[in-house]
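Alright, structures below, take your time with them.
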Structure I
Amino acid sequence: MRRIQKCIITNICLIYKEDRILVIDRKKKDWPGLTFPGGHVEKDENFHDSVIREVKEETGLTIRKPVLCGIEEFKTKDEDRYIMLYYKSDRFSGKIRSSKEGEVFWINRADLNKYKLSLDLKRILKVMESEDLSEIIYYEKDGKWLSKIV
């Protein structure tokens, strides 16, 4: 059995201050709606530095001490393993600015459902905010994509 497989690794980060969270209103067709900043881990880049870089690029903020708080995994159409690392941080500096990814702004956490959200953002946030959950697993069964939160 072969143990090596191609893997795509990305990250997403919940930045919060008291009851407010930072969101991006993504304009891209592949994942539109409100989401959190994040992106691909570059070749030879460690995960920690990657999430700090992605947040800076997309929001203008420099986060400190991001905490790994969950993971998501699924297979791409090419059968590559796609892994998204979930982080959160309430330590940051700088001023927010929008980027090519979309408009960046603060909202009250309680108002999140008033917006058009990107695919699975509610489930991602559920894992990020939970003390008992750590992963969303997507899998195919009988030609259908299913998921479970563990």
Structure II
Amino acid sequence: MIDKMHVLNVIDTALASSDKFLVDLKISTDNRINVAIDGDNGITIDDCVELSRTIENSLDRDEEDFELNVASAGLDTPLKLKRQYRKNVGQELAVTTFDGESITGRLVEAGDESITIKPAGNKKAPAEPVEFKYSDIKTAKIVINF
């Protein structure tokens, strides 16, 4: 089986001097490697190709065969890292807590311990900002408006 720590070290080294960062790394028992990356200024296809080549060159197909997929953390995937929250301040988020509370609103702050969401209100009843600790958030997704 492919060594996850080896792949993680390769990724960390490759992304260290950039604004890109690892969001998720999964390696299945049949050596399917799935890497999701993000960047403070977004991700391009070239970023994914470059990291894919770097990982592939660090592994030996003669020793162990593998399948490799490097992709950006898409808009439809939940936010996982504080860095992703910080990057998305100003965006509309749909947040669900482990207690089952759901709220949609503008992400106005992303601190070290919590985020603050400003739900949509109206002129007669402006909504108050709501704070959530990261540890209380089950899922948080960017709301895509067309």
Structure III
Amino acid sequence: MRSAQLEPRRVFVLRLEDGEILHEVVESFCESNGIAYATVTATGGVDAGSYFTVGPRAPVGDTIEPLTHTLSEPCELTGTGTVFPDADGNPIMHMHGSVGRDGKSVTGCFRRRMVAWLVLEVVIQELVGSGPVREVSDPRIESKLLEIR
């Protein structure tokens, strides 16, 4: 295990509008406001056509193929995640959570295309310090994994 100590700083509340993409808005906001490190929570609605990763296709071997789930109707969402910079300093969000409708839910990773429906509320808690960076460290997946130096 590796660790880095970060301290809380500013807190921001965002209201995403209908049609905005969750990770794009969060990453753009963080870039515009000089936020390199943060925790993020989201709650609200996401629209049909949103899609997210729901695990690797089995069996897992030398190649990891992500399973995705596409929403066919608007759903409720709750999620929690982090923002850390990539090797070029760009803020990258990584969030997991659940979406549900009519007593059924699906849980997964929201790093793909989660489209706000009506209103999606996001709280960003900025962290200050240094150390964590998202780097491509496993060629089997298309995601930048967190490294702590």
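For which of I, II, III does Kirkwood radius over Cα pairs in Å, for residues 29-100 alone, calculated from the coordinates, equal 14.5?
II
Computing helix-only ellipticity at 222 nm (-39500 (n - 2.57) for each DSSP H run of 4 or more, over all residues; to 500) gives -2000 for which of I, II, III?
For helix-only ellipticity at 222 nm (-39500 (n - 2.57) for each DSSP H run of 4 or more, over all residues; to 500), the value -2000 is produced by structure III.
Using relative contact order in percent (Cα under 8 Å, 6 or more apart) as the calculated read-out, with 18 as its value, let me know the right label among I, II, III.
Going label by label, the one that fits is II.
The numbers here are math on the coordinates, done by the rules we state, and not lab data. Predicted model only: the values in this text are computed from it and were never measured.
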